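Student: Dropping the structures in below, format is structure tokens.
Just so it is clear, none of the values below were taken in a lab; they were calculated from the coordinates. Values in this document were obtained by computation on a predicted structure and should not be read as measured data. Cβ atoms are built from the backbone, for glycine too; each structure is taken alone.
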Structure 1
Amino acid sequence: MHTYIDKIREIASRLLKEEAVEMVIGYQEGTLPMISPPMSVRSAEDVEKLTWSSHCCINLANYLTDIKGKVAVFAKGCDCRSIVNHIAEGKVKREDVVIIGVPCNGMMERRTISNIFGDEIEEVVEEADGTVIVRGKGREEKYQKSDLLRQCCRVCVHKNPVLYDELVADPVAIPEDIQRYKEVEKIEAREIDKRWKFFENLISTCIRCYACRDACPTCYCPTCFVDEAQPQWVGKGDDEPDVMTFHILRAFHTAGRCTDCGACVSACPMGINMRAFTKKLEKDCLDLWDWEAGLTSDMRPALETFTPSDPEDNFK
């Protein structure tokens with residue numbers, strides 16, 4: 001990690017000193033263990049505040065769509081694919097962003113470790129051999145990092161940035177035995193009524209705070225459908241039909257665009273796994289159109305295009 005940090009600071013300092021960019025977007029140390037919030041740096045003197053760790057979960061592509069001027073951004077594989085989406089959709093001009101690719105071996109987040117260790121986390125130390133030491137409340141436990149990874153990171157096959165101007169480190173290896181859609185297939189195998197019950201239970205604790213929408217880099221509509229008043233598409237209360245409508249429509253708006261960065265899950269204060277919706281749509285886009293989001297900026301997402309050779313299964 002120190003090698004990454006040194007390189008990140010060196011690149012940021014060089015770009016700012018050369019006035020190649022007006023701002024660099026990266027991560028900083030948080031005030032709590034396992035929290036690395038985003039930060040922007042505008043002067044070479046401040047690059048020492050930039051850091052990198054296995055807790056840089058937030059998708060930085062979310063901060064690009066309204067920025068004016070040329071900026072640099074550090075991007076993991078999922079972040080980079082989201083930036084590619086923005087370029088393809090005309091939200092970001094390629095010439096306005098310097099993409100600094102950061103090969104990623106997976107992220108951990110506080111909630112995942114709290115579920116195993118408990119809430120009293122004081123320090124987390126990641127060892128070079130993949131061991132993670134968690135300390136807190138007078139005790140210490142050791143875990144394998146692979147057991148503490150976010151669910152989206154465990155099934156990620158795009159750990160390396162697909163589009164970049166320079167890399168922080170050499171690309172990382174991609175395991176060949178990843179079962180990307182194992183959890184989706186389990187849900188698909190259920191009877192229809194049991195599938196519906198699964199999703200009812202999934203969102204039963206939703207408080208309609210919209211943190212998932214606000215954290216998602218693909219949710220940038222000037223007015224979200226839930227905020228439309230004329231006509232009103234969905235109610236604002238916590239009635240089950242309205243809550244379900246919000247989650248289903250939001251998921252479909254991300255179909256063919258979601259890079260499975262997990263930002264929605266990380267942001268949810270109730271710990272709802274919204275990926276159960278979006279991962280199914282990702283699988284369908286791959287099965288029906290051989291399409292994966294964010295791999296090319298030369299084509300619009302799957303559900304924004306039509307060709308005569310499209311399968312008809314989706315029209316039934």
Structure 2
Amino acid sequence: MPDSKQMTLTAAISRFVPDGASVAMGLAQEILIPFAAGHEIIRQNKKGLTLIGPISDILFDQIIGSGCVQKICAAWIGNVITGSAYNFRQAVENGEIRMEDHSNLTLATGLRAGAMGIPYMPTRSALGSDLFESNASLKRIICPFTGDTLTAVAAITPDVTVVHVQRADIFGNAHFWGNLGITREACLASKQIIITAEEIVSPEVISSDPNRVFTPGFRVSAVVHAPWGAHPSPAPGYYNRDHQAFVDYQQTSKTAVDYACWRSRWVDAVHGSDDYVKLMGKDRTNTLALTKGVYSEPVNYGY
């Protein structure tokens with residue numbers, strides 16, 4: 001039997017996210033964004049990070065606003081409901097962070113190349129765009145078989161990938177359902193994987209549905225029990241998107257002073273899931289609770 005990988009969020013971030021690390025987060029296209037882990041990165045005042053992700057809701061903006069970031073590899077940074085991400089915009093305008101602009105597909109292609117252990121992968125994405133002017137990891141190449149012009153995307157190999165899931169066991173095996181985005185590719189390309197989970201369940205629950213395991217448990221470095229760890233993004237099967245939280249954040253992050261007040265309340269004063277849920281309040285958690293179950297058809301793994 002392998003050793004347990006379960007630990008606190010504080011211990012996982014302290015051990016596996018050093019200053020200067022490249023961190024892949026927010027990989028599932030607007031669901032299950034690992035906000036709890038991102039907030040712990042802020043509390044630990046990590047520095048010089050490179051953040052990698054396609055669409056990170058407002059999480060990247062929060063980590064940028066706390067001075068933790070030196071570089072972004074992304075397709076889009078903003079507030080998915082209201083538009084602008086003010087910390088991100090100000091940091092770019094002030095020259096405080098570097099951008100490596102990607103399309104959603106070039107980012108996915110780079111991570112897939114990293115997962116496969118090859119130096120680059122070809123695609124047709126980005127042809128005809130100006131991404132080549134700002135992103136040195138994209139090169140035009142000629143296909144040796146067809147003579148077509150293609151884009152070569154350099155492999156992306158994060159130091160650590162952070163994923164929030166619905167359920168996991170203590171050995172790193174986890175179930176993830178909904179839109180996976182590029183979660184699987186990022187995990188396989190990464191040197192370390194941190195999983196935060198709504199529930200910690202027995203290995204028998206995980207092994208009952210092996211096709212839902214998105215990355216092999218032996219590749220996982222840490223497992224953290226973090227209920228409501230994706231809020232305000234949705235966790236399919238557990239709670240809905242908190243639209244009001246995104247509107248509130250837009251109003252309380254326009255200036256550095258505004259953001260400092262938001263951070264003081266929602267990050268610095270929180271020391272675990274219990275604190276966070278208490279701060280949310282019962283009215284809010286009840287509002288976000290599921291009102292209807294929509295179940296998949298069961299499968300038969302019999303023999």
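Student: With Rg/Rh (Cα atoms, Kirkwood Rh), for residues 120-263 alone derived from the coordinates and found to be 1.04, which of 1, 2 does the value describe?
Tutor: 1
Student: Taking distance in nm of label points 7 Å out along Cα→Cβ at positions 96 and 288 for each of 1, 2, which is largest?
Tutor: Top value of distance in nm of label points 7 Å out along Cα→Cβ at positions 96 and 288, among 1, 2, belongs to structure 1.
Student: For relative contact order in percent (Cα under 8 Å, 6 or more apart), which of 1, 2 scores largest?
Tutor: 2
Student: Given a value of -1.06 for log10 I(q)/I(0) by the Debye sum over Cα atoms at q = 0.14 Å⁻¹, calculated from one of 1, 2, which structure does it belong to?
Tutor: Answer by label: 2.
Student: Looking just at distance in nm of label points 7 Å out along Cα→Cβ at positions 8 and 200, which of the labels 1, 2 belongs to the structure with the highest value?
Tutor: 1
Student: Upon calculation of distance in nm of label points 7 Å out along Cα→Cβ at positions 136 and 160 from the atomic coordinates, which of the structures 1, 2 produces 2.6?
Tutor: The correct label is 2.
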